[in-house]
1. In terms of mean count of other Cβ atoms within 10 Å over residues 38-45, which of structures P, Q, R is highest?
2. Hey, distance in nm of label points 7 Å out along Cα→Cβ at positions 14 and 182 derived from one of P, Q, R reads 5.3; which structure?
3. Identify the structure, out of P, Q, R, from whose coordinates Kirkwood radius over Cα pairs in Å was calculated to give 19.2.
4. Which structure, out of P, Q, R, was FRET efficiency 1/(1 + (r/R0)^6) of positions 30 and 126 (r between Cβ atoms, R0 = 35 Å, to 0.05) calculated from, if the result is 0.50?
Structure P
Amino acid sequence: MDAKLSALQQLLEVVAQLRSPVGGCPWDLAQTSESLIPYIIEEAYEVVDAIKSKDPKAIAEELGDLLLQVVLQAQIAEDSNQFAIAEVAQSISQKLIRRHPHVFAGLNVENMAEIHQNWEQIKATETGVHKLGDKLHRYARTLPPIIATTKIINKTQIADVYEPADIEPSWRQLQKSLLNNTSKDQQQEELGDLLFDLVALGQKYNLDAFAALQGANHRFIENLHIDTEDQEEPDQK
C-alpha cells in the first residue's frame, strides 16, 4: 500500500478503536458530533497560527489535529449508520471536479476572474442559493462574526448596495443607550452596529479587522507583563 494511504488507514483504524465499545476510550465514546464542535473551531484556528509561524513541524502537527476532528466526526456518523469517511472523501472530490471544468472538462478560460465567476455560478446551481440576501444570511449564520461582516461588506459593495457609513452616529447611539441605562438587548444591538461600522471603516481603507483585533489581543497580553505559565487549566483532552 502507498505510504500516504497506509498512514491514513492507520489513523482510521486508531480512531475506530478509540470509539469501539470493546476496549475503546471512555472519553471518545462519550463524544457526539455536537460536543466536538468547539474542538473543530479551536483546531482550525491553531492551524492558522501554525501556518503564520512558518514552522513546518508545527503546521504538520496542527493539521493532524484538525484531520483527527474530521475522522472523528465521520466515525461518529458511521457508528450511527449515517455516512462513512469514504463518502466524505468522494463528496469533496466530486465537488472539486465539478467546480474546476477548466481542469477536468476542457473548458477554456481567459483569466482568474473567469475562473472565479464559473466557480460561483456552479456553486449557486449546486446549493440553490442565487439571491444576494440568501448568501449574506448564510455568511452571518456560519462564519465567525468579524469574518462574516467582512464578507457581507465585500459582497454588498460589489453589488453596489452598501457604502461604509461614518461611525460617529453608531458611537453616539451606544453612548446614549449606556447613559440612559436602556435594556441589555438594546445596548447589545447598538454595540453590534458600532462594531459593524468599525469593520466597514477598516474595509474602506483596506485594513483587515480580523488581523487588527488579533494584533490588539497580543499587544494587550504583552503589555500586562505577567507570567502566564502554569496558570491555565489543562485541556479536557
Structure Q
Amino acid sequence: MCGRFVQAASPTLLAEHFDVDELALDEPPVPSWNVAPRAEVLTIVDGRSARDGGAADAVRRMGRMRWGLVPSWAEDTGMGDRMINARAETLLEKPAFRIALERRRCIVPADGFYEWERIGSRKQPVYIHDRSGAPLAFAGLWAVWRDPAVEDAPWVRSCTVVTTEANVTIAPVHDRMPVTLARDAWDRWLDRDLTDGEAVADLLHPAPDALLELWPVSPRVNSARVDDERLIEREDPLTLFG
C-alpha cells in the first residue's frame, strides 16, 4: 500500500531528472511532505494527443492530477478515495485499471513515502526513500472524468499508484510497496503506442532490495493536516512514546 508520500522537490529539479519536455503548470506547486489522497500531485505522461498517432515523437509532459483514480463512469469523485492504489497483480481484472494500463500510464515522482510498522499495540511510522537521494518514479495510471450533472463541468484528471509485493527491505514494515520504475523502464511505461497491458506487466515488480533505506519518524505524520519538512527527520522510537 502507499497511503502517504512526499513530493517536495521543485518542478525544475524533477523536470531535469525525468527529462521532461513540457511543464503544464499555471503556478509552482506547494511542496508537500505529507501528500494525502485527494491532493493535487505532479505526474508525468507521454504528452502526445490521440490525433498525433504514431507520427509524432514522444513528449514528456508534467502536470497536476488528483490522487485517487476517478474512472469516466463514476458518479462522483468520491470513488477515487477507494482507488488511491492499484494492485499490480490484478490490473487486468478490473475495468478501471485495465483500461488505464492500456491507454493511460504515468509516472508519479516522489521524494519518498511513509509506511507504518506494527510494534506491539502501536504503529511506528517510517520514512522510505532512495539511498542516493534521487527522486523515485512510482508507476501510476490516470483517468479523466467530468460531472455529467453539471453543464460545461471541468475535466478532472486523476491518478493511482501501482503497488506490488514488498521487497526484503520493506517486508518487515509492510507487505506492499509502490512499484518503483528504473530509469531504463520510463520510456516503455509511458509509451502511448504500447496499448497491450501485457507488454508492460513485466515492469511491475518490487524495487531492488538495496535501492531503498528507511528510518523511524515522528507520529506527527499520522495527521494529514501536519505538513512540514521535519516529518522526514529520523527520530529515535524510544523518545516518541514515553
Structure R
Amino acid sequence: MALRLSTGMRNAQLDYKAKATNLITSTTVSFEQGTGTDSRDRIIDAVKDLSVYRRRDNITVAGSTSNNGVFEVLAVAAGYIEVAAGSLTTEDVGDQVVLSGAQGGSLSDIYRNCIIDIYTGSQPTNADTAETGTKLASITLASGAFTAGATANGINFGNVASGVLSSETGEVWSGLAGNTGTAGWFRCYDNAYVTGGSATEIRFDGAVATSGAQLNMTNTAVTVGGTTTVDSVALTLPAS
C-alpha cells in the first residue's frame, strides 16, 4: 500500500501561507549562557509556559536588551527553551520581551499536534474517501486524550534524514485499542481531526506493518483494551 495524500493536503503544501504562532509577551524572561544540555544557552521564563513551542521551531525574540534575533529551538520545557551554545548573552529579567514562533508549509508544520487512526483492511483508493474497515485505535501522545483543535496530546513529526520524515524525538505514539483486529492501514489527520469523505480536509493514508511500511508496529494484531504502540514512522519524499 502506498502513501496517499488528500487533495486538501496537496493544496496546503502548494499554497500554504506562513503565520506567526504562540505570541508571548513577558517581563519575566531571562537569558543564560551555557546552562543548558551540552552547554546550550537558555531562554528562561518561570511564569509563562514555554512548552507551547516545539523542538526545531524558529523562535523570534524582540524587546530584549541584547538578545533580539531568530533562534532554532533545540529543546523545550515549561520553563525554558534551549538554543545553540554561543547564541545568547546573559541577561536578567526586566525588559518586556516578546517571543513568537512561526509555522510554515512543511509536512511537519502542517501536522503539528496531529492524530492517527488505525484501521483494519486495505486503505481506500485515495485519502479524500471516507474511512473503511474497523477503527482499532487512535494514536496520540502517550495515549493521552485528544480534543480536535487543541494542542494537548497531539503527536508531531520532526526528524528528517535522506528524504525521510519520522516522528519527533522523545515522543511516545500510542493509543488504547477500542476494537480487536489486524491493523492494515492508517489515516493521519491534522489538528482539526475531521473524519469522513472530504476533498478539502488535510490528511494522508499509509500502510501498517511490522517493518518496511509507513507506520510500523511490533505486532499488527490489536486486542481491545490493550495499548497499541507505534514503533516507527517513515514518510519518504521520492527523488522523482
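Any read-out appearing in this document is the output of simple, stated calculations on the displayed coordinates, not a laboratory observation. Here the structure is a predicted model, which is why all the values come from computation and not from measurement. Cβ atoms are built from the backbone, for glycine too; each structure is taken alone.
1. Numbers: P: 14.8; Q: 21.8; R: 19.1.
Once mean count of other Cβ atoms within 10 Å over residues 38-45 is worked out for each structure, Q has the highest.
2. Values: P: 5.3; Q: 2.4; R: 3.8.
Here the read-out was taken from P.
3. Working: P: 22.4; Q: 18.5; R: 19.2.
Derived from R, not from the others.
4. Details: P: 0.50; Q: 0.90; R: 0.10.
Value 0.50 for FRET efficiency 1/(1 + (r/R0)^6) of positions 30 and 126 (r between Cβ atoms, R0 = 35 Å, to 0.05) corresponds to P out of P, Q, R.
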